[in-house]
1. When FRET efficiency 1/(1 + (r/R0)^6) of positions 122 and 258 (r between Cβ atoms, R0 = 30 Å, to 0.05) is calculated, the result is 0.05; to which of the structures I, II, III does this value belong?
2. If distance in nm of label points 7 Å out along Cα→Cβ at positions 58 and 458 is computed to be 5.1, which of I, II, III is the source?
3. For P(r) over Cα pairs in 20 Å bins from 0, in percent, the calculated result is 17, 40, 26, 14, 3, 0, so let me know which of I, II, III that is.
4. Where is distance in nm of label points 7 Å out along Cα→Cβ at positions 314 and 370 largest, in which of I, II, III?
Structure I
Amino acid sequence: MSFTINKIKIESSTHQYQIPAVLTLPQQHDCPVVILCHGTGSDKDEAGNGYVYLANRLAAKGIASLRFDFIGTGESRVDYIEYTFTSAQRDINDVLAYLDTCPTISKHAIGILGWSQGGTMAMLAAGQNPRFKSIVTWAGSCEVQQLYDEADYALAQKQGYAMLELGFRAPLRLSLEWMNDARNCDVLSVFAKSDASVLAIAGTRDDVVDPECASKIAAVSHHELSTSKLISGADHCFNILTGDHSAFNELMAMSVDWFENTLNREARIERYWQQFLADSKRPADTRYLEAFHFDLNQRSADELLELVLTGKKKATSSSYYELADNLPEVGSLSIVTDWLGNPACVIETTRLQTLPFSEIDFALCSLEGEDTCLETWRQNHEHYFTADGKRRGYEFSWDMPVIFEEFNVIYAEPLRCPTEFRALRRKAQALSEESCREILRQATTGVLAVLGDEGYPYAVPLNYCLEGNKIYIHCAKNGHKLDAIRQCEKVSFCVIGQDDLKPELFTTFYKSVIVFGRASIIDDETAKRHAISMLCEKYAPDLIAEGQKEIDAFWNGLTMLQIDIEAISGKQTKDLAEE
């Protein structure tokens, strides 16, 4: 994807200085954006130009980024002694305000990434501003007091600063105000207020920030996707200064994949909401309570969504502690998504009851459409609330308050793709969507086309299966198509449904289907097993048990891909169309 690199200066809200910055902007509308915060004494390009590489990788995936110099670093004209936690947060807010003026950048899909102390500032920003939907920390520090000792603090109390020796640049004047900020700010407590998902990454050989900080950061987040990762053998700079970029490339791949998954989710949800408002002619300032999926694993989440869409599930139950800060009301609107965050419908709350878990009877819980008797409902929900409680800090009990919410589906149109795919020129030869899907269900081989090495298209024939609006494909853990999909998720997929040679007519009687969509790797183990089992059932329906043994035998070397269909078109020869 093409993008522009723009050097800019952002006016500080104090009107006393400018913030030097670089905006890397993909050539597309409504793209997600990530703010990049550098570490102590570094600058907007970061160690070894790490942020330059990252910005280009993000842009290739359609994600904008803005990297900038904090006070006293890089091209900043302000003395470092003025740098404090307060000034850093002000600069981040000023950068965010600037991004709001950029017409092609999403106002709703905003992430933030920070390296070392930059990670500290990213966590503080996210904890104080709900607009940040996704966070990544690189060697993020839970506390930064290690930058000075008590002698430095005593000196700063006398003269207002102490000198900070970093070794890779001229010494910096570290102010007393910064030291007091570091002593008095509980970074993790502030960050715990954020609803955003976080990926905290550290190197196992980091001797500047304790690698255990990564797990602490992930642990305070209550978002279900939040996690931490360790890169084996990586130092504080992820070895970028050693000449071996393998660890840093791994770091970038993790981070780009994370933002692509989380921020594109936010962008899809907002597009769906705007589509709903336009279709239903509701006021533009109408907002939804939340966008959510059911349950704690992919297969269950998607199955429960299907129950909603078919009208079998008309209620849901939640722990009071789960919803305490965002309680629904009668008339509240919410978006229900699948596990991957693809919006599927809008529901309206019609009735609410708060009662102890033990007082929910079958007449009530049967509205959830999940269980055939009260006993199984209780077993399943005790399991759910126990697992949810571990994430949110409460314990399941039979007298715990449960919010039982009844709802109606008021909108279930699919999300329309923002891309205007080319219409078929010979409309008389077009196949209906159902005919296209039937061909996709019946055919045994399709051709996947991706953007390959050096921009050359790469088309590969393979087996597949169709389920709903998804196509499942299996492959090895490494290879050309997998590398291509990691670089560009947009793909096409072609199937020939009929191919009868008619030499006497100098033609072929054919039917073919082309699908456009976005490919992704299925990470969830349950969903991965479901997808490969679907393939087994399609190609070996009489050998299900044997097929499962084969799956188990090759499981560790197996990767499953999923194509989310955005457009389908089918065409048949003129002779068949006239029949």
Structure II
Amino acid sequence: MRLIGTAGHIDHGKSTLVQALTGIHPSRLPEEHARGMTIDLGYAYLEHPDGYKLGIVDVPGHEKLVKNMVAGATGFEVALWVVDARESVMPQSREHLQILNLLDVRSLIPVITKADLASEDQIATTRGDIEALLRDVRLPVQSLHVVDSLSGRGIPELKGALFALSRDSDPRGDPALLYLPVDRVFSVRGMGTVITGTLVRGRLAEGDQIALSGRLGTWRVRSLHNHSTRVVEIGAGHRVGVNLAGLDTDAVRRGDTLVAPGHPYTGRFLNVRLHWAEGVALEWKHGLRMLFHAGSTETECRLWGLEREGEAAWAQVELPSDGCFFPGQRFILRGTNPLVTIGGGEVLDLVPDRPRRVTPTERSAYALREHGEPWLAAYLAGTSVPVLEMHTLARRWMIPDADLLKQADSNPELRASSGMIWRADFGVELLKRLRDFVAGQPRGEQSIPYGRLARQLKIRSAILQQFLQCVLGQDHPAATVLRAHTRMDGAGLVLYPGRVAFTPEEKRIAEHILERLGREGLRPSRMQEYREIHPSRPDLVDRAFVKLRDAGQVVQISDHFVLHPAAAEELYRAPVRHDLDGVRAAEFGKALGLSRKYSIPFLEYLNRKGILRREGDLHYRA
């Protein structure tokens, strides 16, 4: 645990409690000190006995400033829910508690403040009100603390509880790409623009190049500060000030997000799971307009396709323009008239489609993913055309390509190749339909445009060409026939006027070659060694190899080696499957269990095909 936040009604003593805990008053605006009221987010930190710092974010309690409270609550791991001993639970006490519940804060500590100004009966009544209200929340609730911030009563015990929670929780290391919602921007003389926020995902280091959501260009991280201390690097879960070189202060504002260049966190339509706030009476209608709060972002939205499921509901959120979010991110929905918290929930994925309902297939996949189970087969099973581009799927669900390949490899119902994932039975069915379609065409060479093929095969033209390259390389009789009769070019599928014809003797030799290549896999014999099949007529063996290659039944790797199509497919997938990127030939060979005899020509072939690219002695995924 690295970040603590306050919550509660106005004038219940949140800021004074923070000062009692830390010795730092969180209010930073002159108007706040003059009025004795928190208007915007305030910051402090608590020194842990082990030497590190626990960040504290103090939020305003006024009903008109709930949007600031939600912006501050991003990243809270522990919330101090503050209730005045004399006034007990008030409207903003309830609304802040609902927001913490909807944001799924990791832990809640109820705190009764101003105890020295209240009688024991008042404290007992307030305790009872708090306990009654907390029975209905989903959050883990810690022991209640009674304090007086001015006299110090109960403060050491509350500090001890916070320190204990920080010991019990794991450090929040996060391999995800950078995601830092901006909640404050200012300029420091001699430094320039400084952006502050809670680092929700990923890591930041001095010298990193970062981007800003909705902005073109990148900026260099000049320096990083965590609670006034300069740090070289910082991880998720911490407050951080980021000094960026070359960025004007007026070019960034609260609601923007610091991200990695080329980040995937972009979407306008979000599939979400919702929970309604307690006691909200909502007249539902399609396209209902609301306010959407996530991180430090506040924007209007529309809600489509609502379907209730027990205490939760499924829906799709439409934003006015692309926003910066990620699957698993919590959000709050508030009404526009009146301004009250209606509900909140979790972003499930960033969908590219127009407004629609969340499909049963998507729900099944979400549920499986939530429980850490393979979900890809369930997702593909319910789609009309079960073919997906891997980079689109990985970007939408924010999952590494290698994880998608592992799911595909471990499930016999799935296939993956050359950046595509599809259901195996669909691939076979498409091959058969294409074979029958080609067989019905007039004799003579002709080219069938991909658009016409897409209509014939009922598949999106945008993915047809890439998908055909995948399925035509499969070890299936229909694919073998198609490779013998067709070839692909940039415009369409070219049908040969005739077919590759084998003499009976060549056919016998070709069958022997294919059977032997199938057994040898990624360790084929040299082509000249196959001449032993017919020692007296090695020319027949050479001719069979040429015809097999022309028919697409073997893949020529080098002057000395050919592969069976199934082995070639295994070679194409090896860089992603074995996570090979920036490797030397020896490392490539070791990963595949191959000697230099094979690893060198295989690497040269993968570089020629554009699957890898070579820089010096290193080979990178293209």
Structure III
Amino acid sequence: MKAYVSYAGGPVIRPGLPPATQRGNSCMAFAKSLLSLGFDRFDAVSIIGFNSAEWTIADLGCILAGGLAAGIYSTNSADAAKYIAGHSQARVVVCDNVGQLEKMASVAAELPQLKALVVYNATVPIGFQCPVPCYSFDDFLALGMEVDGAELEARMTGQRPGHCCTLIYTSGTTGNPKAVMVSHDNITWTLHSMLELFVDDPFTHLDRLVSYLPLSHVAAQLIDIHLPMATGAKVYFAQPDALKGSLGQTLKEVRPTRFLGVPRVWEKIAEKLWEIGKTTKGMKLRIATWAKGIGSQKTQLAQYGEAGGVPCGYGCANAIVLGKIKAALGLDQCRLCVVAAAPMSSDIIQYFGSLDIQIFELFGQSESTGPSSTCVAGNWKIGSVGKLIPGTEWMVDATNHELLLRGRNVMMGYLGMENETNATINSDGWLHTGDCAKVDDSQFGYITGRIKELIITAGGENVPPVLLEDALKEELPLLSNVMVVGDKRKFLAALLTFRVQVDGDGVPTTKLDKKALEIMASLNSVATTTAEAKECEKVKAYIAHGLKKANGRATSRAQTIAKTYVLEQDFSLGGGELTPTLKLKRRMVVDKYAAVIEAIYSDASGD
């Protein structure tokens, strides 16, 4: 518990927020306020909202009081939030803004264990109706002023490494989310095991991090909350609309020294750079092409088994082109770039490599307290998720190629789900990841798909859909999302969505975006909306040609896509097709578009 008490030495937040020492005291005050409400050991606190100092104070205050912090994605509906608060038996729910407060108040009567709601970034509206007391954040911190410090000290010293520390609710891609029980030992051991990988470039108080991925996610908690306490690294909280466009400006202001992005974040950055690149002509284009060639050489030299170092001409290329691009992105001082949460195309990684931005792939999941393997400088192969973190083991099941993990990072189990826990962790302590994988002779791992995502056709062929989806998106840059279907069917089909503009709330419109319109122009099509593009014969021919090329890359005829169908609405969080970390919720898509899928297969011409 010493790490939590010394929290004052940790993150530095955006200007205008309390200094570190005050935040450390606030964690203690939050814990005392919980005790004043009769909060028992292993009681829970739910937190719903965007990343902020208050989020971390509530999280750590709950842990100090011997409780279980349980984050709720801010995009969750009232029913989804109610499920998590009810399942965890939350005594207190901390809410970001009045909107989230109203959401939780609307279901509070259905949560008999709930004792209070707390709101930050707002005050409780006058006359606000709720069946339980509601407090502003500051007012809640004042509740515990009379609690004896010895009572909190006893609660803290009574905790053990094997006690549950936090609950990480999975994204619920196949039903209600499961609550992953993560222990104190899981967190501290995993964190220090990861830090062992960076002995040549250790994290220090000079490091700057940007917090923007949902703190309900285990990786965000590890990096944005626990790592700064262990290393003194500074954390800057992005704006709530980070994933809707403001993240780029935050990166330029903060200039992080380490940065983790989900694939869609890196893809959006690449797309903007491609747009700028199209306007470069003449001598500037030739110089840029030369510089990117140097960047690609440097990236190749950095691969495992290569000589390392820098190629001839790098200093000039970096000064004239590459350094300016990195500075424009806010990544000129970033010594570690990571992609996690979902697979990313090797082409994107190669592209950033040409800009001298080396992106390392990391593999992990909530059940392994985040990271299990990662590429690092000196141990990097593009397309691989790297080698195991120190102190862990893996093996690949010979029958179904499932990756199994073992180590002190493996979760305690799923809260209240003994059968599911036993099915996930076997008697020898091996965690069934649900991922298909292979491990090469150099002990680099490669994720080849998800077992639950595997499509088993009527002919018995096992098809990993991600490979086919990526191939189709590479051949057809007009597409935003692709999902292959065909389980127990005679042939494969694909649901497609076009690239579109999004509104201020991040909701996809039906208007094609700038890049899509450029593709329309290249096809001599006047379509400007998804409906128009869907019916345009030139677009149909474009899709057919791209499909033929993608199918030409398939390993067998059974893994070719016979039919496609264009949806008029792109996938989104609000639409229910994507998780908060932008993973595809396949079950949801199949259910939502069941009629469309049935219509595709009503014509057997794809046989």
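1. The read-out was computed on structure II.
2. III
3. Answer by label: II.
4. III
Bear in mind that the values in this text are calculations on the coordinates, not laboratory data. In this text the structure is predicted, and so the values were computed from the model without any measurement. Cβ atoms are built from the backbone, for glycine too; each structure is taken alone.
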